1. Of the structures labelled I, II, which one yields 13.1 when mean projected area of the Cα convex hull in nm² is computed from its coordinates?
2. Which of the displayed structures (I, II) returns the greatest value of distance in nm of label points 7 Å out along Cα→Cβ at positions 127 and 183 on calculation?
3. Can you spot which of I, II the value 1.7 was calculated from, given it is distance in nm of label points 7 Å out along Cα→Cβ at positions 23 and 79?
4. Supply the structure label, taken from I, II, corresponding to semi-axes √(5λ) of the Cα gyration tensor in Å, for residues 15-134 alone with the calculated value 26, 25, 13.
5. Once FRET efficiency 1/(1 + (r/R0)^6) of positions 55 and 191 (r between Cβ atoms, R0 = 35 Å, to 0.05) is calculated for all of I, II, which comes out largest?
Structure I
Amino acid sequence: MAAPAVFGVLPPILDSTSDPPPLFDGTTRLYISDTCPYAQRVWIVRNYKGLHDKMKLVPINLENRPAWYKEKVYPENKVPALEHNGQVIGESLYLVKYIDSNFGGPALLPDDPAKLKFAEELIVYSDTFINNLYTSLKGDAVNEAAAVFDYLETALHKFDDGSFFLGQFSQVDAVYAPFVERFHIILQEIFKHNITSGRPKLAAWIEAINKIDAYQPTKCNPETLLAYIKKRFLGES
């Protein structure tokens, strides 16, 4: 595990007034936002693999995006995106796998076939997990979110050689961490519900993930998150 000191301070966030970096000059750049959970997935992987010197972080202001980002970097105008070998690729689940496969550092998948199969099942399920969580905010959030957190609790019982989904930290943990993080905060602060209640494995997983040095600097700002959720989903100004 890389030491916390290697991660440094997040570079200045680029907005509509910012000039672009020297694009396609051979530098590998990971375009992220410190508010985006999808970008956070890839940021965690980059950190865990110790790529701080090989993959430059470029934070983008999603509320005031620079025009050059869509025009010259990534036509989808989303984050995350990776500038690598003269091309730009996106989509967080693809990038988690791409970076793990194409860069050095600790591997984030085990060799065990049973664990690999389970990893793919969990990664495929992650879209359902996310959709159900955000949909729950339009109804009875605590009860409607319960099923997906129960799914995680059950999944965490599969292997007993560590606190993570595959025993040891893997792609799966990076994929789920940003969303568990956010909904742990949302359900606790807005709905007064602790998602770890009655879910000891999930509680242990959250405790373990918070000890991962690569994860710590990627965590969201709770106040910013809650303000966004209240405005976007709960109709509060």
Structure II
Amino acid sequence: MFPLLLLVLVGFVLVRILYLVVVIRNNSERDGGGICAKRKGPTRTMIVMGSGGHTAEMLQIVEQLDFTKYAPRQYVIAAADKTSVVKVIDVEVRRQPDIAKQDYEIVTITRSRHVQQSYFSSVFTTMTAIANSIPVVLRSRPDLILTNGPGTCVPICLVAFLAKVFFVNRNCKIVFIESFCRVKSLSLSGRILLWITDLFVVQWPELASEGFTRKVQFFGRLSK
């Protein structure tokens, strides 16, 4: 009996994943994944930070957000990335100096892949990062996840997608903005997450015309 139940469960999960991938692709090609749909209240927003250029680009995008509409904001940062923590706080304090009115928090998870780390060993660090991401995503239940491709985003987005699969947080939208430095090819993070993101944005027309899928949308330059 148990093997049969396990087989049914696995079959259900696979069918559910396939269904979501198809729905996400169709919605993305038709109306941008429904990202711009009208909401009755603020959007709980999770912003995945990288380091160096990823953080700089993402903060330029964050600066353009209406903080009254995208709140509360939760920044996810790799545990060892102290610089990004300082920069996030600087942006938030500059936008809202009154501590009582600030509506954000910073959480850290294990980095999924270090610079020049081998792909084989990164499998194990990514699994650790996924385990760290589960309580973060389930606790915050974001309406929107915003990322521009740092390795930290992979476990977060995978957990968010699995939350959809198991009906835990079905309405979460994942927006992937490919880094401005990606001119001719998608990043590794982008290739991994392409099929589960509700909106996949590139900043160079060459990427949108490469024939990956109609899901890839060219928005022009979003960061300076």
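Every read-out reported here was derived from the displayed coordinates using simple, explicitly stated rules and does not represent laboratory data. Just so it is clear, the model here is predicted, and its values are computed rather than measured. Cβ atoms are built from the backbone, for glycine too; each structure is taken alone.
1. The read-out comes from structure I.
2. By distance in nm of label points 7 Å out along Cα→Cβ at positions 127 and 183, the leading structure of I, II is II.
3. Here the read-out was taken from I.
4. II
5. If we compare FRET efficiency 1/(1 + (r/R0)^6) of positions 55 and 191 (r between Cβ atoms, R0 = 35 Å, to 0.05) over I, II, the biggest value is for II.
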